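Next up, some structures in structure tokens.
Only the coordinates and a few stated rules stand behind these numbers; no lab work does. All of these numbers come straight from a predicted model, not from anything done at the bench. Cβ atoms are built from the backbone, for glycine too; each structure is taken alone.
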Structure I
Amino acid sequence: MGALCLAAPALAGPLTPQGAVEPLQDARLSPGIYPTNPALAQDAPLREPYDPFFDIDWSVSLRGSYTKATESERFDVLVSPSVTLKHTGVRSAISIDASAELVRPKEGQVDVTSLRLGLNTGYVLDSQTRLTANGSLSVTRALAGTPGVASTIAVAPQTITGSGELGVTRTFGMFNVGVTGALGRSVYGQTTLTSGANQDNSEQNFWSSDAKLRIGYQATPIFEVFGAAGVGRDMFDLASSSLGVRADATTTTLEGGVTGRWNTTLEATASTGLAMVRYDAAGLGEVNTQLYNASVSYTPDPTLRLRLGLATTVAPPGPSAGGTTRIGYGVTGDVSYALNSRLALRASADWNTATFAGSTRTEKGYGWGLGADYTLNTHTAVTADYDYDQSESSVDGTKDAHRVKVGVTLKR
């Protein structure tokens with residue numbers, strides 16, 4: 001009994017300097033008693049949760065492709081890896097996209113038909129000013145025997161294009177003003193003909209530079225009226241063997257149009273204008289053409305997306321095309337619809353036509369395609385596509401191709 005009485009003060013809690021028993025709940029607040037070794041006093045300090053600078057998404061597609069073309073048929077295995085890095089900050093946004101396509105025919109070596117790298121950045125300097133910087137690099141090679149590639153070509157030339165663009169946009173009340181400047185480079189490899197001869201395309205290599213001014217006026221909360229003026233410069237490395245001179249030229253454009261935005265559901269833009277290409281060499285004269293550009297984007301809900309576009313291109317003709325300037329018009333459209341959480345359907349169509357200044361050559365073509373994606377789980381989807389392409393050239397006649405692709409896509 002006496003031992004229990006002596007132990008009672010110890011069970012109740014530590015003694016205060018005055019000898020009174022301190023309740024156990026108060027002892028927690030006494031320095032040096034509890035906790036005996038606080039976390040902040042440990043050798044390894046506390047760390048903030050790891051937050052990577054970029055959000056990373058990647059995917060790899062493995063597909064088998066069967067193509068029935070006008071002059072041949074082929075079976076290929078395609079591997080298409082891609083990766084996307086995105087960062088969104090308080091003032092800045094950065095997006096980096098990289099993709100590739102590797103093709104292995106039934107008999108033959110692996111060919112890299114496409115390598116692409118893109119960079120898009122934006123920075124909000126203040127509430128009225130936004131800075132942008134964009135860049136792209138692509139290495140492509142068309143497959144022989146497909147529409148758009150002449151029947152005399154055994155190995156199409158490799159095309160390397162790169163460009164960079166800087167821009168600034170400033171808002172002044174109901175007006176907005178944007179200025180952009182761009183620099184680009186295009187390089188073409190040699191063409192191997194069915195006869196076994198190699199055709200050098202280095203005379204088509206050129207530098208390009210462009211500057212553009214755009215002024216818009218927000219006439220209503222929905223509609224914006226705008227005008228744009230631009231000047232561009234093409235500078236070739238070598239003189240053209242067919243023309244006898246370098247086809248260096250200055251291109252001036254003037255456009256006007258209207259843009260309508262209905263929340264995030266519908267956005268439409270239409271513009272028209274003129275382009276004038278003036279060559280340095282007096283004997284080449286100048287080229288004048290009409291510009292037509294339009295686009296529509298419709299997304300009524302997350303399951304449906306529809307896009308339609310019309311574009312005009314005025315550019316050098318490229319390898320084996322002849323003439324001085326290619327003037328092309330193209331229409332593209334695509335629609336995607338998610339039937340449910342697992343099955344999504346896709347469809348696309350396009351049409352194009354082109355003429356060449358200084359040449360009687362003409363080109364035109366069209367195509368359409370259907371596709372479906374079936375999601376097996378979060379990281380795996382089965383894909384199936386069918387597409388049809390037809391091209392008609394005054395030099396090479398009419399070609400068409402049916403293509404079926406089936407495969408699987410793995411994604412992050």
Structure II
Amino acid sequence: MSDSSTVKTGRIAGSKLAQRIMSKKYWAKGNVDIVFLLVVLLLVAVGTVMMASAGYSIALHKKENSYDYVISQIIAIAVGIVAMLIISRINYNYYRRFVLLGVGLSFVLLCAALVYAKIKEGQNPEGGEEFGRWIPLPIPGMRQFQPSEIAKIGLVAFYAWGCEKYQSQIMSKDKKVAVKTAIIFGSIGVIFTLLVFLEHHLSGAILFAMLTIAMLYLGGFNKWWFVAFISIIAVFVIIFVSDPGFLGILDEYQQERIIAWKDKDFDPTGARWQINNSLYAIGSGGLFGQGLGDSKMKHLYVSEAQSDFIFAIVCEELGFIGAAFILMLFCYLIYRGYKIAMRCNSKFGTLLVLGIMAHIGLQTVFNVFVVTDFFPNTGIGLPFFSAGGTSMLFLLCEMGMVLSVSRQSNMIKE
């Protein structure tokens with residue numbers, strides 16, 4: 001074959017590929033839910049301002065650059081918004097083709113993070129166990145990648161796909177079939193939960209466990225499975241709260257945090273330092289707050305003020321009114337997502353949106369409850385507010401998926 005024929009054949013193949021990619025069936029019709037989009041953008045805007053305010057002092061101390069965290073966050077937001085808009089244009093039904101690839105990739109990345117931690121641990125001459133939560137990246141604004149963030153999407157998408165595809169087995173009157181299906185589906189969530197737990201990420205493991213239960217419930221599994229799952233979790237919670245050192249499962253620092261949560265007088269300069277200063281910050285905010293940028297506790301009193309404990313700084317600077325407004329935004333976002341899900345005419349789309357909203361809701365509740373001392377300090381970020389490029393990027397990707405579903409939902413009359 002001549003060179004000209006080869007080039008011509010390549011052009012034809014390329015043209016066909018382009019036509020296939022641009023085929024209308026791959027692109028979502030209709031308009032996005034503009035209200036949902038505006039609420040997302042408002043949360044991102046307010047969250048970025050608050051992160052810049054809460055993080056400049058600790059950035060100067062740790063990075064010797066007051067703008068380090070906010071610059072990284074803005075880069076992640078810019079990339080995330082572009083990704084969100086592109087994803088929102090893709091027909092969400094097309095996502096089904098990539099579900100198994102996504103959940104498989106999530107599993108591999110979670111394992112890779114643990115392997116990397118072991119390698120780093122071996123290279124550490126002083127010893128000590130490395131946290132296995134991150135994989136380094138040579139990318140400005142995203143210096144490290146947290147696989148658990150993509151795993152959340154992978155798990156939700158898998159359950160949305162699986163609960164639709166295997167609905168007959170889930171609802172089967174044959175108990176053996178129903179039980180077998182429940183065990184297989186539940187095992188996926190258990191594996192992901194254990195991998196995240198091995199990363200020394202207790203709050204993340206709890207979140208994965210709760211997401212698994214929520215998705216199986218929404219997927220139509222027998223309600224008695226949930227009574228059993230929740231009972232088992234409740235038993236473990238009671239055991240670990242009563243005896244944090246039970247079987248040595250929890251790390252020493254995790255045990256200490258649970259003890260400090262139970263005993264409010266426990267070493268105020270040690271394990272209760274962070275949560276005590278968080279409560280001081282919340283209390284000093286009063287009704288209207290100290291004013292944006294005027295927090296005192298962010299100056300190295302509240303640890304991780306730019307991430308896990310940013311809500312304490314929100315309360316201090318914006319007061320009860322400002323904090324309540326932000327929580328109402330989260331509530332309205334979840335409510336709007338619920339409406340989008342209920343108007344969708346496919347089980348996959350409905351479960352995908354409900355799962356994403358469950359993720360946002362659960363993570364928000366966990367963060368606020370930790371900051372206000374209702375839960376032990378487990379370390380979990382506030383969506384759209386806490387510093388973290390990986391988290392922000394994949395949160396916006398999730399919002400793109402919801403917007404994709406909303407295009408079809410908006411075509412159905414309310």
Structure III
Amino acid sequence: MRQSQLFTKTRKEAPADETSKNAQLLLRAGYIHKELAGVYTFLPLGIKVLNNIIQVIREEMNEIGGQEVSLTALQDKNLWETTDRWDDKKVDVWFKTELKNGGELGLGFTHEEPMTRMMAQFVRSFRDLPQYVYQFQTKFRNETRAKSGIMRTREFIMKDLYSFCKTKEDQEKYYEIAKEAYIKIFKRLGLGENTYYTFASGGVFSKYSGEFQTLCEAGEDEIYIHDGKKIAVNKEVMTDEVLLDLGVKREDLRVAKASEVGNIFNLGTRFSDALGLSYTDESGEKKSVWMGSYGLGPARIMGVITEVLSDDKGIIWPESIAPFSLHLISLSKDKSGDSYEKAEELYKKLKDSHVEVLFDDREESAGAKFADSDLLGIPMRVVISDKSLIAGGVEIKERKSDKSEIISIEQLLTMYTKNC
């Protein structure tokens with residue numbers, strides 16, 4: 001992509017009404033646009049990052065047997081009344097609307113009910129199980145106060161995976177498989193070192209649920225971390241009984257602020273019993289299906305990454321999700337000059353080799369280009385100018401380490417392309 005053709009522009013200052021770091025940086029860099037409180041549009045650069053995060057998650061869900069679907073956002077009132085989750089006194093985040101021909105609908109805030117009802121059409125016998133079904137779907141939550149930029153919004157994409165198993169033991173085994181998949185996801189997204197599997201309330205389904213919490217000053221939770229075991233306990237369940245269960249001592253824990261980036265639950269048979277999801281076992285006996293659910297918010301993760309992987313200059317994207325691998329910057333003031341021609345030639349070779357590259361071909365000062373490059377956070381900056389050509393080629397600079405060096409154009413092409 002040529003930066004001169006990018007319709008978005010960077011800003012020196014963030015809007016006065018945005019206090020969260022992730023919103024300030026993402027708005028300034030042109031990754032997102034604010035529609036209204038808690039509702040954001042993803043712009044060309046932002047959608048590239050969001051889709052890269054989604055792809056990492058998709059690959060790991062497929063690896064553990066997930067089958068991808070896409071359910072509807074519009075929800076049947078009768079379905080949710082069956083599980084006693086339609087009443088606003090029971091669930092206070094519904095967005096509801098009325099049909100012109102009569103009747104009431106909701107905009108889904110989660111999808112246990114419709115997923116369970118759908119699976120009841122396909123599961124009959126023990127031979128049909130287990131099944132693992134997931135989606136990336138827009139959810140709507142009527143939050144009283146949307147805050148923290150894209151970390152807590154009223155409209156957002158969620159990856160929700162649901163497992164359908166024959167027995168409690170099978171479900172608990174898959175829970176552990178999903179937990180390991182989540183750990184891999186956060187490592188691939190650059191959050192592995194700062195993210196902890198955290199014991200939290202299991203509600204009516206099980207003694208504990210699992211949260212994945214990333215250390216973050218903007219986080220809404222307090223967790224107690226055991227560094228040796230790489231686990232944590234949410235403050236809400238921090239009791240002597242829990243510590244005994246986990247085999248840890250209070251004095252070995254440290255407290256920290258964190259942001260929840262994922263959660264996993266054993267659901268038992270609550271939804272399957274209510275919605276008629278059962279199977280016939282080997283002896284012909286009718287049994288309830290055991291379920292689990294596993295949630296991740298790609299945009300929320302993007303917000304947390306922005307919070308924790310940034311500096312006073314801007315964002316620092318991990319290579320796995322950056323909008324581009326390289327930020328190619330031409331400092332030539334003359335588009336007919338040798339260094340600009342070299343930049344154009346290099347851009348074409350990189351593009352032809354399917355290297356994701358953003359080419360800053362704008363007529364801006366070097367200082368403005370460098371400031372924008374730092375703000376955008378692309379992993380590698382490549383500067384080509386008369387000065388760099390005299391010195392031997394191009395100047396490359398890592399955004400993360402700030403290290404720079406001069407290398408030849410041939411070396412750069414060898415690093416990033418298969419055919420030099």
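Please state which of the structures I, II, III yields 10 when relative contact order in percent (Cα under 8 Å, 6 or more apart) is computed from it.
Comparing all candidates, it corresponds to I.
The value -23500 for helix-only ellipticity at 222 nm (-39500 (n - 2.57) for each DSSP H run of 4 or more, over all residues; to 500) was derived from one model only; which of I, II, III is it?
Attributed to the structure labelled II.
I have 76, 55, 53 for Cα extents along the principal axes in Å, calculated from one of the structures I, II, III. Which structure is it?
Source structure: II.
Of structures I, II, III, which gives 0.95 when FRET efficiency 1/(1 + (r/R0)^6) of positions 222 and 246 (r between Cβ atoms, R0 = 30 Å, to 0.05) is computed from the coordinates? Present the calculation step by step, with values, prior to reporting the outcome.
On the way: I: 0.05; II: 0.50; III: 0.95.
Matching structure: III.
Tell me which structure, out of I, II, III, gives 0.00 once FRET efficiency 1/(1 + (r/R0)^6) of positions 302 and 358 (r between Cβ atoms, R0 = 25 Å, to 0.05) is calculated. Write out the running numbers ahead of the final one.
Numbers: I: 0.00; II: 0.30; III: 0.90.
Structure I accounts for this read-out.
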